[in-house]
Structure I
Amino acid sequence: MKILLPVKRVVDANVKVRVKADGSAVELANVKMAMNPFDEIAVEEAIRLKEAGKAEEIIVVSVGPQQAQETLRTALATGADRAILVKTDEQTEPLGVAKVLKGVVDAEQPGLVILGKQAIDDDSNQTGQMLAALLGWAQGTFASKVVIDGDKAMVTREVDGGLQTVELKMPAIVTADLRLNQPRYASLPNIMKAKKKQLDEKSPADYGADVKPRLKVIKTEEPSGRKAGVKVKSVAELVDKLKNEAGVL
């Protein structure tokens, strides 16, 4: 079985994001970029499935600019077998990415697609679901545990009321949540080996997909700072403030 791993290049999670002076977008110049943290978890899960003998090949794919090669090389160094960069300088949106991934799935015929549940830059949480709809495949979102048994995948997913386990008939889509695993670090020897692994460059047109943005950003602004808290002397005073000042009661 092949596993397809879509990954996204985003601003490093440890970097404090700044808004451009004109409010048009987030400042990306000279900012450290990295793989989306949820995608790192998906990569780790795919590697564990391969180590358990459930998969023979891991293909990692990214839709983005030339610099996304670095993100793909990271996945290759961690354990993926080969990579595909679908190169575009357009600002990608979930639907456009899902259409590209459908083309990649049609070409590669994987048995399982694992990706992060959302990207930390736009928090859309849509690509996996849209891809499942385009393919007509079963989907298990917000996965905290994945067990492959023959042509079935048992996915434990996090829901508002706790945990829910669903049985998926493969091929299927799984989106990874934080508690699925703890990603490993790439070793220096594997980083060197990754430079020799296959990395193909394609375009959205190669997969018959249109990634032109359909949304227009009107304005980007930082959230307002939190107001300082106050101390109250009694429960009665607290209730009074919540009712008459905050207006929440």
Structure II
Amino acid sequence: MAHILKCPDEGAVVEALADYLVSDIHETLGRQACYRWALAGGSTPGRLYRRLAQPGAADLLDWRRMRLFWGDERCVPPDDPQSNYRMVRESLLDHVPIPAGNIFPIDGTLDPERSAAAYAQVLGEEPLDCVLLGMGEDGHTASLFPGTPRLREESRTVIATRSPLPPIHRVSLSLRTINAAHRVFFLVLGDHKAVPVARVMGQLGQKDADLPAAMVTPGLGSLHWFLDYAAAAQLDRSHPTQPS
């Protein structure tokens, strides 16, 4: 079951997720050596990263024990404006004291299949502690789009994918990897996401789901959706919400 937290506006959602994430990191590091977090790309997660980069939040975390991975990447150089790595670097990494050896970006300069295979070796088989995701208006998440040939891939942890919009070539964690995580957080904002959110919730957990975001159902972990009121506007009519 998805835990859904709705907040009045974008700022409140980002603040709530930042607080929740900091708490989860502290709790997890109380029982293990490091925290393995797969980051999302896109403009909405960038707001969360900028919040965590602020001194009041950044100082709360032991960045030496953080291990940062990427949920997906466009096949572009790391300094390209469309690079997820570049966005994360500019909004978070340049502002926190994380060792370079704790940062594990996807190589967007390789052939997609080679990049996916190489990243699978970097990622390993240990479950991620946290996966942060966004959602597109077509119900895609990470770089898993509706109709992706390997969408239900069960053997690979990382796959090469194709986007309907440029940059076409992408590399993404597979649903297998995402659903093996201890916690999965969706951060979705704006009234243009209201109908897609309702559609995803209507398919959540169904075997015949065709929207990738609806196929994110962690087996042993927990699923959390952080929404502003605009993005959640259709939910009361289509899906009962559970507070996180």
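Computed from the coordinates by the stated procedures, all read-outs in this text should not be read as laboratory data. Just so you know, these numbers come straight off a predicted model, no measurement behind them. Cβ atoms are built from the backbone, for glycine too; each structure is taken alone.
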Of the structures labelled I, II, which one yields 1, 7, 14, 20, 21, 18, 13, 6, 1, 0 when P(r) over Cα pairs in 5 Å bins from 0, in percent is computed from its coordinates? II
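Identify the structure, out of I, II, from whose coordinates mean count of other Cβ atoms within 10 Å over residues 159-166 was calculated to give 9.9.
Working: I: 9.9; II: 17.0.
Of the options listed, only I reproduces it.
Once distance in nm of label points 7 Å out along Cα→Cβ at positions 87 and 167 is calculated for every structure in I, II, which label goes with the largest value? Intermediate results must be reported in sequence, preceding the final value.
Working: I: 4.7; II: 1.2.
That would be structure I.
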Structures I, II, by distance in nm of label points 7 Å out along Cα→Cβ at positions 55 and 111: label with the highest value: II
